[in-house]
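Peer 1: Some structures to go through are shown next.
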Structure 1
Amino acid sequence: MFKGRHFDRSVILLCVRWYLAYGLSLRNLEEMMAERDISVDHATVHRWVARYSAELLEQFNLRKRAVICKRAVTSRWHVDETHIKVRVRRMYLYRAIDSNGDTVEFWFSEKRNLAAAKRFPRQALKRHGRPERIVIDGSQTNREAIVSCDTTDRLRDRSRRKLKTIRIPQSAYLNNRIEQDHRAIKRRIRLMLGFQIVTSARVILGGIEMVHMIRKQQAHHACCANLSLAEQFERLAA
């Protein structure tokens with residue numbers, strides 16, 4: 001992963017983790033590295049974040065699915081989208097958590113329409129299976145998308161058992177759980193003062209979501225007691 005890098009892997013991982021996890025700017029990290037007698041430009045740090053966020057997230061997902069000790073999501077989900085600003089455009093981060101507050105799935109979309117709304121539950125159902133219930137707010141687009149994906153999933157099912165229809169309660173009050181969970185992501189994004197490029201936004205959002213899941217102890221290292229964020233981050237890059 002770090003072959004051919006000019007800087008030591010520990011320096012790269014430190015900068016990437018600090019940027020994704022804490023309210024630090026790229027120039028903050030440049031100054032902090034300078035205090036440690038490490039000369040690194042803030043643009044270089046940004047390139048590290050853009051590259052290694054995606055690779056670390058991939059490792060997180062692969063290892064999370066591969067081990068027995070992972071914590072499976074529950075059968076009750078909360079789904080919602082929150083807007084993300086990229087330059088002057090408003091884009092959308094679709095997110096789902098379960099009844100324990102664990103992240104089920106997330107997906108960044110340039111548009112907020114039926115096609116985007118369908119892709120998100122389709123992806124979540126494929127990765128995590130069918131929930132009993134998906135709570136949403138008053139969005140009819142999200143409801144239509146979930147109903148469509150649920151119907152398609154049941155029609156494609158080859159088992160002899162009859163699959164139950166996914167219940168879709170619509171309530172802003174019941175969906176307050178995911179609204180609160182959005183705050184951890186939005187708090188970090190707000191301090192970045194917005195994204196400039198869609199591809200960069202997608203990758204960095206994935207890294208922020210990964211750190212959020214690690215903090216929730218959703219990583220496969222959750223079965224190992226008392227591992228810090230830094231230790232879990234280091235194991236992903238091992």
Structure 2
Amino acid sequence: MNRILQMLELQQELNDATNGENWEQGITKNGKKIDWRRCIYLEGAELIESYPWKHWKNIEATPDYDNIKIEIVDIWHFIMSEALRIYKIDNLGSITDIANTVTKMQSFDAFLQVEKGEVLDPYEEIELVEEMMKVLFCSDDINKLLIAFLTMSSKLNLKLPELYELYIGKNILNKFRQNHGYKEGTYIKVWDNKEDNVVMQNILASQNDISPQALYEALEKAYPKG
């Protein structure tokens with residue numbers, strides 16, 4: 001409950017800072033339209049692209065599981081944002097109410113477990129992503145979408161403890177990006193031949209229980225100068 005609530009609160013804070021207050025109405029402070037569902041299905045497509053699904057090339061390649069985890073976390077950002085939007089504009093309850101609802105969902109117990117489940121065939125994993133996207137396209141019910149995400153993430157073996165750690169890392173990275181010219185187009189995304197997502201993951205892997213502030217400072221230190 002505490003981890004889900006904290007992630008929702010951090011997402012609300014990030015959206016407020018990036019898009020301006022009242023972003024739930026679908027417009028940023030700069031007048032740009034917001035479409036969280038489009039964000040979700042495009043991230044879903046990027047997730048599938050992390051698998052060597054194309055029968056005409058790279059037939060011996062293995063899935064990029066590090067990037068798969070990042071794409072799942074990105075999807076989680078946008079699903080939480082859609083939940084925050086819907087709960088506010090439809091007066092369904094507070095952020096705490098969203099967290100309570102998530103923790104009572106049928107898929108949450110499996111999502112909560114630390115133990116990994118069975119390793120699936122890559123094509124089965126792709127189908128799980130596509131099942132979530134079917135819910136996205138065929139239903140406006142945010143709770144059905146949340147359940148579909150929990151099921152997908154759990155069966156792809158990104159359970160809550162690891163998702164939480166990566167979410168905190170990506171949340172701090174997103175703040176770092178915004179503070180270093182991401183919207184203006186001046187941000188440098190590749191650092192010493194590594195994408196910033198990879199740098200962030202490496203920092204998390206090398207330092208146990210790193211605080212958000214310490215992670216931000218580590219990113220600042222690693223960021224290309226000049």
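Peer 1: For which of the structures 1, 2 does the calculation of FRET efficiency 1/(1 + (r/R0)^6) of positions 118 and 206 (r between Cβ atoms, R0 = 30 Å, to 0.05) return 0.90?
Peer 2: Only one of 1, 2 returns 0.90 for FRET efficiency 1/(1 + (r/R0)^6) of positions 118 and 206 (r between Cβ atoms, R0 = 30 Å, to 0.05), namely 1.
Peer 1: For distance in nm of label points 7 Å out along Cα→Cβ at positions 150 and 190, which of the structures 1, 2 scores highest?
Peer 2: Once distance in nm of label points 7 Å out along Cα→Cβ at positions 150 and 190 is tallied for 1, 2, the winner is 2.
Peer 1: Comparing structures 1, 2 by distance in nm of label points 7 Å out along Cα→Cβ at positions 94 and 126, which one has the largest value?
Peer 2: 2
Peer 1: Comparing FRET efficiency 1/(1 + (r/R0)^6) of positions 30 and 62 (r between Cβ atoms, R0 = 30 Å, to 0.05) across 1, 2, which structure shows the greatest value?
Peer 2: 1
Peer 1: For distance in nm of label points 7 Å out along Cα→Cβ at positions 38 and 134, which structure out of 1, 2 has the highest calculated value?
Peer 2: Biggest value here belongs to 1.
Peer 1: Ok, one more. Suppose helix-only ellipticity at 222 nm (-39500 (n - 2.57) for each DSSP H run of 4 or more, over all residues; to 500) works out to -16500; of 1, 2, which structure was it derived from?
Peer 2: Working through the options, I get structure 1.
Peer 1: Looking at structures 1, 2, which one was percent of Cα pairs over 23 Å apart calculated from, given that it came out as 50? Could you put the intermediate results ahead of the total?
Peer 2: Details: 1: 53; 2: 50.
Of the structures listed, the value fits 2.
Peer 1: By the measure relative contact order in percent (Cα under 8 Å, 6 or more apart), tell me the structure among 1, 2 with the highest figure.
Peer 2: Values: 1: 25; 2: 20.
For this comparison of relative contact order in percent (Cα under 8 Å, 6 or more apart), the top structure is 1.
No lab work stands behind these numbers, since they all come straight from the coordinates. Note that the structure is a prediction, hence the values are computed from the model and not measured. Cβ atoms are built from the backbone, for glycine too; each structure is taken alone.
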